[in-house]
1. Of the structures I, II, III, report the one carrying the highest value of distance in nm of label points 7 Å out along Cα→Cβ at positions 11 and 59.
2. For structures I, II, III, calculate distance in nm of label points 7 Å out along Cα→Cβ at positions 43 and 115 and state which one comes out highest.
3. Here distance in nm of label points 7 Å out along Cα→Cβ at positions 107 and 123 has been calculated and equals 1.2, so which of I, II, III was it run on?
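None of the figures in this text is laboratory data; all of them are computed from the coordinates on show. Just so it is clear, the structure is predicted and the values come from calculations on it, not from any experiment. Cβ atoms are built from the backbone, for glycine too; each structure is taken alone.
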Structure I
Amino acid sequence: MSRWIAERGLKATRQRDLIVDTFFSASGHLSVDELLAKVQSRDENIGAATVYRTMKILSDAGLASARHFDDGQTRYEAAIGRHHHDHLICTSCHQIIEFENERIEELQDMVARHHGFQVTRHKLELYGLCKDCQGR
């Protein structure tokens, strides 16, 4: 990470390092506001602009993936060491459940081949109500 930053003429800073450490030690999909709250619990002097810039750096480096779900907030997840996965998103509580299903991947490939289409990337997002929200 620091080499990537240096190659682009950016400075490695203590604040940037704290944001990166906090992001990669968290799990799931974090909005900038959620990450900011976690970072500020460790250093209240870090502002939202620094978190936004750092997440852009991580995204540009391919270390974080920006996800845009229907709630309008950009959420980030670590991109390193991750297999492709898809998402179930609760429209009530906004819980995001990750899943992998080889059969779905095979069917998508089969449909693409049938249409002479070469897939370069894809995402599958299913929206509805999680088990807890269905019970309410």
Structure II
Amino acid sequence: MKKLIKKGFTLLELLIVIVILGLLVSLVSVNFLPTLSNAYTEVARQDISRLQQALVMFKINEGSYPTSSQGLESLKTNPGNLKNPSKYPMGGYINKLPLDPWGNAYVYIYPGQNSEYDIVSLGADGQPGGEGENADIGNWTD
């Protein structure tokens, strides 16, 4: 009589593979997460730069930056109380107002506390101040 040979993995072999995969995931995540945080910071800086360019165009046409009450929304849609309404471009100065990488709206303050105007991402926590990925990112920071 022939002996039946069972093919497959034993429980011990499966546990060893799961432990190895767990170790690999932890090593990759430890090295990857700081890079992701740096990428979010860079995206916020690029968004702020694009918003600054749109604000410069607004100032060229209007003679001043939008007020805090007009906000960044005035770059997308005509706020209605402009000095030179005929100079406001048909699609606005920007197609879409970006959210910061953490999903929060950028804060616009005019006149600014740190520069002529301030554009700020409040970081991962969405609160003023903070350190690391919770730190504010503004048009005056490096």
Structure III
Amino acid sequence: MRATSAFLADSAQVRGGKLYVLGGAFDTIRSQRFPVIHKAMAFVMILDIQPIERDQIVDIEVTLMDEDMHPTGSKAKGQFKVPEPRSGRPGQSSVFPIAIPFFDLRFPEPGGYVFRVTYGDEQELVRVPFWVQETS
């Protein structure tokens, strides 16, 4: 399993195996005051799943961390299982989109932040860094 893409969006969801994204692929949040509460965003990831990895339950955790890699307290945990595809060639990998919403994220100060994704026994899958910037 590997992440072929991962990014932030204003909103995203997966329906029928397809990914629907609004306001995707940003890397900066701006605010005039701190702490700031960011009302909503989605963490989006597209996985490439090999045939041998299908039909297995995978535990995943997405953790928001500061630039020093300290957890901020915001995280999402879950499980997924990639089924056998209905079509395709034997041995072909599967595309598996994931969209995880986050609401009311608190950023105490400007700086760098990162969403870190781990699975299984804390194996890191991907990091998505971004900035929270003060504006005048």
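1. II
2. Ranking I, II, III on distance in nm of label points 7 Å out along Cα→Cβ at positions 43 and 115, first place is I.
3. Considering all the candidates, the number was obtained from II.
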